[in-house]
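Take a look at these structures.
None of the figures in this text is laboratory data; all of them are computed from the coordinates on show. Worth saying up front: this structure is predicted, and the values here are computed from it rather than measured.
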Structure 1
Amino acid sequence: MKSEEIRELTDDQLGEKINELKESLFRLRFKLSLGNTDVVKELRRQRKDLARVKTIISQRQKESRSA
């Protein structure tokens, strides 16, 4: 997911997105532990998406504190 797409989401949608990504990461880690090496790229992509979402939430919180 691109950061522009993430910025368009509301705070509630971002919270839902975090939950979805955490659940997906759990499933991918489980598949990886079973020896499925095909999920490595997807695992990396999802971790980066989760970091992007958390970063945007943090930025919004900083903006609201300073306003």
Structure 2
Amino acid sequence: MIKVNGEETAWRDGMTVQDVLDDKNFTFRMISVWINGEAVPDRDLYKTTAVPDGSDVEVIHNISGG
């Protein structure tokens, strides 16, 4: 089990950041992700960055404006 934005979510072996985003239907292009307080620094890493069981994942939609 992991938490995504405070909500308990099923975890599976080999789960990546991209899997979490897909499972939660996060499709917004400008997203930032933290796992246990550590930022995933690059969107290109989402498909390869593992999410360990028990993790606290935060997903933030970035909004820009002027």
Structure 3
Amino acid sequence: MTDTIHLKVAMMCTGCSGAVERVLGKMEGVTSFDVNLETQKVTVVGTVTLDEVMAKIAKTGKAVEPWSD
């Protein structure tokens, strides 16, 4: 089943957002993603869980948490 996951990721520059894009691009089960540096919002679509995506992004050294509206 495909899920859409919204996360808040602490990104300060294009290097930060690029690192997040790279790990998501290599992640199995991710069909698409959007990384917004300005709002620090990352949206991931695919057959992945919130925990899997958060763990993968955390490995880049970025602070990550579920997005709250």
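Values as computed for the structure displayed
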{"item": "Answer label among 1, 2, 3 for the case where P(r) over Cα pairs in 10 Å bins from 0, in percent, calculated from the coordinates, equals 22, 63, 14, 0", "result": "3"}
{"item": "Among 1, 2, 3, structure where helix-only ellipticity at 222 nm (-39500 (n - 2.57) for each DSSP H run of 4 or more, over all residues; to 500) as derived comes to -2500", "result": "2"}
